[in-house]
1. Where is Rg/Rh (Cα atoms, Kirkwood Rh), for residues 34-153 alone largest, in which of I, II?
2. One of I, II was used to compute Rg and Dmax of the Cα atoms in Å, and the result was 22.7, 70. Which label is that?
3. With distance in nm of label points 7 Å out along Cα→Cβ at positions 66 and 98 coming out at 1.9, pick the structure among I, II it was computed from.
4. Which one of I, II has helix-only ellipticity at 222 nm (-39500 (n - 2.57) for each DSSP H run of 4 or more, over all residues; to 500), as calculated from the coordinates, equal to -11500?
5. Given a computed value of 14.6, 42 for Rg and Dmax of the Cα atoms in Å, for residues 178-281 alone, which structure among I, II does it belong to?
6. For structures I, II, which has the highest computed value of FRET efficiency 1/(1 + (r/R0)^6) of positions 130 and 298 (r between Cβ atoms, R0 = 35 Å, to 0.05)?
7. One of I, II was used to compute distance in nm of label points 7 Å out along Cα→Cβ at positions 58 and 138, and the result was 3.1. Which label is that?
Structure I
């Protein structure tokens, strides 16, 4: 059986690459994957799977002609906050696969926000035609239930991704605190300035080594560099392409201050205390689900001292997730594998 896997791959986004690796980790051996990627050569070199370019119409048609299944491979593919183009592309691809008689699976999805009536309609139409659906948060499940769909709901698959230790990390001074910020309209220059000052004050008070982690270089690296040059203490900017190693960074890290969803999931799953800076409802859902502190960026305090004081309090007295809770989330994340196994049992 051959499966075309579609997602935001080959763009250098650590979270989406981790979703792809999680999917490949869970995919039954009887299913041969072909991954649509923005950088097919890189995806082939990294995962050793067949690839084709995600914008090559002829190659995609040929891939669908010779395949049995199309899988939306995790993440927030169907949302129209970033752009209208993304949900229309992914919906169009799924509709085409359904028209050609392929089984279609929406796998580990975070559906929404869908503010545009057209994107909401087209998402509903293609989901109604799916062989199976799994979602990663209760809000997505609530939306689908209004459309009379009953998806499997389980934690994000990256909870179940096997981490890999990163060489040289143990040589950095302890304690370590990881920081992940990304470019976003809500992270205005003024808010970045406030957060940078809070990080400076926090580092002075704790003498921590700050690990600045760009999950997507095109959006995160310049921010990491701008923070780094102002820090009074030790730091390291860590760029990793291997999702297992990216998750492994959080081993031995005391605390993570993160914007990106998967920076928080990876950190929490490696027994690291997490403090969220939310730019998106999906981060809010995670904060609620695993009860981690944080602020929505739109409501960020304007006084750096308030922020650094909150970080200091949590650094000193906060607790990571209990091992039993982490194990439960990890085990439940593998529920997403169930709908993949059903493909080969029919």
Structure II
């Protein structure tokens, strides 16, 4: 068995949602039962109910970053709140590490949140009378850690998010991006297995937002958390995600890799999100590579399967022969032909192959 196959098999499902519904309104449960799971948002609204999440089923595996995206009112934040049980689902099943979230007692739920979950929201929610260090140490002290231990851990988090030298600043003395870093450091201080982020960068200026995305990717590369990240920004979703769930009116329209969503949108709604995406800035070489053909003579050049097409397009196009594609272990796993790269850069919006 290949190392890739072994890694796939050993990955554990951390979050599992089975037919999750969240309907707001007095008659929500009664209407859902009478609908037999076939929920029409318009008819529910006419009856005084609002459909937040409509039959959501998916899994998030250990170390994966799932971005849930959609426009305002699509249900993305409601779904996150159901999975963290800040809101109780109307129906369905949610499992965290195999444990039934909806059956947990309040005591068990509090323990789960304190020890396994980290949360970051759009509002930074920093304590204005506490310094950076004190803000980060606060959740550890709530858990019962000693002052010395919590401050030591908080200092480590300050270094991790690049706020060294600002430990004793108050929130009012920080920029928006720096405040968001404090929020991220505070959520990481408890060493969560699962990280929930709800529009964490949407209040930031574009340049700071880009910096925070870079920082987020760096942190994930170091920490390898299981992440549910909510955003309304499709470019942000494409940049960050291992997989993307696109929601509309509470329904997950498509859940797939960024490349498959761009190349093969499942619905007209998803296609509208993808039509203006510059493919070369999103797709990796593995999206356009072909299987190895022993009869083909290859160029001396090799490119990584994880390279974004835009970054290697020029050197590939300068080769007369197909280029070998390698994995992280430098093993050749395919070849890329100039014609596929040309089609990404200049071709139609249809399938590449």
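Bear in mind these aren't lab numbers, they're just calculated from the coordinates by the rules spelled out. Keep in mind the model is a prediction, meaning the values are calculated, not measured. Cβ atoms are built from the backbone, for glycine too; each structure is taken alone.
1. Values: I: 0.97; II: 1.05.
Evaluating Rg/Rh (Cα atoms, Kirkwood Rh), for residues 34-153 alone on every structure, the highest lands on II.
2. Working: I: 20.2, 61; II: 22.7, 70.
Computed on structure II.
3. Values: I: 2.7; II: 1.9.
Label of the source structure: II.
4. Numbers: I: -13500; II: -11500.
Checking each candidate, the match is II.
5. Computing Rg and Dmax of the Cα atoms in Å, for residues 178-281 alone on every structure in I, II gives 14.6, 42 only for II.
6. Values: I: 0.55; II: 0.05.
Greatest value across I, II: structure I.
7. Values: I: 5.1; II: 3.1.
Checking each candidate, the match is II.
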